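The data blocks that follow each hold one structure.
Only the coordinates and a few stated rules stand behind these numbers; no lab work does. Bear in mind the structure is a predicted one, so any value in this text is a computation, not a measurement. Cβ atoms are built from the backbone, for glycine too; each structure is taken alone.
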Structure P
Amino acid sequence: MVQVSSVYLLSALTIVNWGYSLGICQSGECAADYFVPEISLLPDKDCYSDGDSVDLTCDGHFGGPSTNQCIGGSWTLPTSTCEVFICQRPMGDPALMLSPNESTYTARDLVTYSCMEGYILIGTDQATCDQPGEWNPSTVPDCLVACPTPNVSNGTLSFPGPYQEGDTVIVTCDDGFSRGFGLGSPPITCTEDGWDSEPVCYADCLVPAVDNSDHMSDRELTHEETIEIHCNDGYSYNQGHDFQVQCNDSVITSGTPDVCHLDCDPLSHPINGEVSGNYLHGTTAFYTCDFNSKLNGSTEATCEDGVWSNGAGVYKCYEFTCTVPEISDEELSLEPNKSVYNGSEVIEYSCPDDMMLVGKSNSTCVDQDLWDMTPPTCESVQVSTCTAPTVTDDGLRFEPSKDSYSIGETITYSCDGDLELKGTVSATCEDENQWNPPSLPICSSGHVHRVAILLMSVSVFLPKYFA
């Protein structure tokens, strides 16, 4: 209930014609100021003639007669009252909007209710400040979440909008359409987050009859409905006797054949061999032979509508051997080395350590005296080396001592006896005959060196002594 912040009462109960007494109106006229200022008069003028009637209205709580008449210079009835009051702003849902939007309203003010976007008004859309602090009607409307009208193609809704939170709608799909397999016509509900599900009517699918199966007549499927079709004995589709089809909004996702195809009779096993695979339409069977033997025909056959691609002939696996391959390279060796090799036997080729094998390192006996490749060859390998350093110093030695060195190999220098090594202590072969560092160290006697120093000292001292 809205509270009244202030009320005041203005009334005039006097029956004296003040206007006449003040000399505003002529004799026999009635003055308008007989009524309180809050009352509106119709017609509105300062003085009224004898016999004039006036209608009285009030922007507030009206009391007394609503009309009066001037007779002989006096009003015939007592004056009316007009109680002026205010009403506080109606309090309601946060989404509720008022027009005009004020904090307080005066008597007879009219407000119009509405809701923010996304909400729907529940209740009356207008109210009047009718009594001090009271609105008429007194109940403030609510604003509930509004759900948009669902756009349902190929279907109808149980009742038209607008829709508010809590409303439940039944969606009925047209003939040839459905909400989905086994769903029927499930309702949708308007929640504070919108509709709880998407109302879609999906198109049904027509599955045509399939010859040579248990599905011999057309059938209609609803969206997401799946059926299994069984081919008759001796028939198959897509390499199987059974297959499934599913409807997805008018489209059969797995495809549907017109017919189940005739399977093939089992193939005869070749002599000394086997047949693998099945005999369904569209499948391929494979022939294999025992070790050391080969099939005298195609190694595979495909079944097409009951007919094998190879004519379902009887095959035989025959044994074969190979003689030793002709080898022109004397450096080439093979293992095992014998005069006759069984069918499918493999030989391995090799070369001496200092030579390189050029070609494939093995070969297989694939038919009578037929190897799958010609023998490889052996070629010499050119390896960069360094020759031993040329030493002119009789006392200089290096280890290891040999005629040639491989790339990356290192030698270490040393001197004989009491000789001292001056220079690098080692060198590395980095390229063809290129040592790093290239210069050789030298070997010198430490005793001779000390004598030379002594002689130099004497030669400097004696001249000074005899001077």
Structure Q
Amino acid sequence: MNEYDVIVIGAGPAGLSCARFSRKLNPRWRILIIRRQKKSIIPCALPYALDGTIKTDDCIKSDEKLLRSANIDLVIDEVESISCEDNSLAAKSGKSFGYNNLVLATGSFPFVPPIPGANLKNVFSIKDHPDILSILEIVEDVRKAVVVGAGFIGLELVNAFYNRGIEVNLVEMESVCLPQNLSSDFSENIKKDLEARGVKLFLGKVLKEIKGEEKVKECILDDGTKIEADLVVLSVGVRADVSLAQKSGIDVTQKGIKVNEYFQTNIQNIYAVGDCVSGKSFITGKPMNGFLATNAVVEGKFAAMNIAGKKRPFAGIINPAVTKIFDLSCGAAGFTRDAAEKEGLRFLSSDTEVYSREKSFPGAVPLKMRLIFDRDTLTLIGAEALSKENVSWIINMLSLAILNKNNARELAFMQYCGHPPQIDVPAKMPIVLCAVDVLKQAKEL
């Protein structure tokens, strides 16, 4: 039996991050990654292979050379059991491995609602490279598509099918697009843009049945509406893959594998990171999932540090995320205003609209932003942004401000750069404008 200092099960963003950071922390450790897939993928890139924005192979990461250069062993296999008592695991191939520290990075799987017809041909969910290849095999014959779920992936799929000249119908059980990602007034801009392009929206509706003989022909909604369809994509979220942990005696919750602030499970030398973990909110401390590759990369690094004895607690997630749907770039971090209201938080918020650069310069477009602050401490707890230009820079900046627990007093007087071809005039720095407005609301100015 081969013995390793660290074995990582799974090689998505969390697993790769943990293994590579472990190597940086200790060049002498024997490190092994075990994964089922021959190749790693870039999940967020998958929708863009459907309309030819990128090639399907661009969704695949060729990481074998990278791992070899880092002296990290890779085994393509499936772990069937873990023996916590003697620190060993058994793989489907019959091989067994011993470990000093084990990291579960088993990821997540698409949720398929239990509705009649979900197993018909031409009904898909999107999670891996083969899913895209299967759609591409039939997409030339598709005239009408139904996308179920108006989250980031769902809307990116709508964008891709539209670009291929396919008639697109979008079904979402909530009354707005991007219900988990933007407040309703911000997402209204996305809705109007979709409608203007002829995308048919069925918001506040639930898919009840998919009909067809061998392959899909129509979708039936809860109000009786019938939608013709040659293809259906279910994009209604994912679930943590806890099956291996559960049968190995590792504690799990409804949201994922239970870990402490050091990503340790109830077994001291077994850690878990990424989509398979039950996370917590940085702001409230309550259970919270964050199925994002960016979260996974950070969690992998924290686990590696704690395995190496450099104890550093993880404070929680704020789920910073951005996307671009047709011409509109949008994103958020922390609590949106709608989410803060739903959570019952006491907060103050401020909206502003400036230009992406000084308005006399070519390419200047409106940039809409909202900041949300804790009412009592004036600490930043959320941000939203929308523009026809890239908003990732401002969401990343505000994510750092949330994690640093910056307050309106600090942000109102922050120092910043300015250059007319790249950003609006100095008096219109949107972060400062919102922070000053909140100080006025709090009667501190």
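Structures compared: P, Q; top value of relative contact order in percent (Cα under 8 Å, 6 or more apart), i.e. the largest, recorded for Q.
Of the structures labelled P, Q, which one yields 15.3 when distance in nm of label points 7 Å out along Cα→Cβ at positions 51 and 331 is computed from its coordinates? Label of the originating structure: P. Here percent of Cα pairs over 28 Å apart was calculated and came to 56; which of the structures P, Q was it taken from? Attributed to the structure labelled Q. Please state which of the structures P, Q yields 21, 45, 21, 8, 4, 1 when P(r) over Cα pairs in 10 Å bins from 0, in percent, for residues 91-154 alone is computed from it. Answer by label: P.
Using distance in nm of label points 7 Å out along Cα→Cβ at positions 315 and 347 as the calculated read-out, with 2.8 as its value, let me know the right label among P, Q.
On the way: P: 2.8; Q: 1.7.
Source structure for this number: P.
Match the computed value 9.5 of distance in nm of label points 7 Å out along Cα→Cβ at positions 195 and 427 to one of the structures P, Q, and report its label. The correct label is P.
Starting from the value -1500: which structure in P, Q was helix-only ellipticity at 222 nm (-39500 (n - 2.57) for each DSSP H run of 4 or more, over all residues; to 500) calculated from? This figure was derived from P.
Comparing structures P, Q by distance in nm of label points 7 Å out along Cα→Cβ at positions 139 and 371, which one has the largest value? Walk me through the numbers on the way to the answer.
Details: P: 10.7; Q: 4.1.
Once distance in nm of label points 7 Å out along Cα→Cβ at positions 139 and 371 is tallied for P, Q, the winner is P.
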